[in-house]
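Values quoted throughout were computed directly from the atomic coordinates according to the rules given, and no laboratory measurement underlies them. Quick caveat: nothing in here was measured; it's all calculated off a predicted structure. Cβ atoms are built from the backbone, for glycine too; each structure is taken alone.
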Structure 1
Amino acid sequence: MAISETPADPLSIGEVAEQTGLSVHALRFYEREGLLVGPVQRTSGGRRRYTAFDVDWLLICVKLRESHMPLADLKRFAELVRRGPGNEAERLQLLDAHRQRVDAQIQALEECRSVITWKVDVYAEHLARGEAEGLWAPTT
C-alpha cells in the first residue's frame with residue numbers, strides 16, 4: 001500500500017468516510033486523538049478537507065486497528081511518522097512487536113479452526129451414518 005504523492009482535489013469528511021470505511025465520528029476521533037500524520041485542513045467555513053495522503057494514511061490505520069493494534073501504539077506510530085526521518089528503528093520495533101502479536105493471534109485462530117474442523121467432521125460422519133443421537137455429548 002503506497003502513500004499517494006500526487007496532489008488531488010481535497011475531499012470532504014463524508015468522501016473520506018466512504019473511501020476508508022470509517023464513520024464520520026471515527027474520523028473526528030482520529031483527528032482529536034492525534035492519529036493522523038498531518039493537520040486536517042479546513043475551509044473558511046470550518047469544514048474539514050482531506051488530501052489523498054490523509055486517505056492513504058487512514059487506510060493503513062484501518063488495517064492496523066483491524067489487526068487489533070492498541071490505540072496507544074497507533075498514536076505512537078503516527079507521532080513517529082509526523083516527526084519525519086531519523087526514528088525508523090523505533091517505528092520498526094513498534095511494527096515488529098505488533099506483527100508478533102498478530103502472528104500469535106493467527107496461530108491461536110488456526111488452533112481454534114482445527115478444533116472446529118474436527119467437530120464438523122465428527123458430526124458429518126455421524127449424520128452420514130444416520131447416527132444423530134448422542135452427538136451433544138461433550139466427549140464426542
Structure 2
Amino acid sequence: MSLEKILSISGRPGLYRLITQTRGGFVAESLIDRKRLSVRIQQNVSLLSEIAIYTLSEEIPLLDVFNKIKTKENGEQASVRASDSRDKLEAYFFDILPDYDEDRVYPSDIKKVIQWYNLLQEQNLLDDLDAKNSDKPDSSEEEE
C-alpha cells in the first residue's frame with residue numbers, strides 16, 4: 001500500500017486508508033480497527049503526503065520526518081510516547097529536526113507525529129518510505 005493513500009480526518013483519531021471515491025466524498029478504512037466509514041467532501045481531510053513540518057529555513061515533508069524517526073529508532077517504535085511531557089517531546093523532536101520552528105510547531109503537532117509514526121510502524125507501512133524515497137528521481141538531473 002502506498003502512503004499516498006493514508007489520510008488524517010479532522011475530529012477522528014488515528015489514520016485512515018483511502019478505499020474508494022464516491023459521488024459525495026469517499027470511503028476510508030481505519031488503520032486501528034479496520035472499520036470503514038463514509039467521509040463527505042466537506043470534511044477536513046489531509047493526505048500525509050501533503051503535510052509538512054515547519055523549520056526555520058523550509059518546510060520538511062512529513063514523510064521525510066518519519067524517515068528520520070525510523071533511522072533514529074532503527075525501524076522500531078518511537079522511544080517517546082505521545083503522553084510524555086511537553087519537554088521530553090520537544091527534546092526528542094529537536095533530536096530529529098534540530099531547526100524545527102518552535103513557534104509554529106506545537107506540542108500537539110509533535111504528539112500527532114509520534115502517534116502517526118507508531119501506528120504506521122505497527123502496521124508495517126513504513127517500509128514504503130524506503131521504496132518511495134528510492135523511486136524519487138534525482139532533482140539535479142534535467143530532462144531534455
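For this structure, a couple of remarks:
- With Kirkwood radius over Cα pairs in Å derived as 18.5, matching label from 1, 2: 1
- Origin of the derived value -20500 (helix-only ellipticity at 222 nm (-39500 (n - 2.57) for each DSSP H run of 4 or more, over all residues; to 500); candidates 1, 2): 1
- If distance in nm of label points 7 Å out along Cα→Cβ at positions 54 and 86 is computed and equals 1.6, the structure in 1, 2: 2
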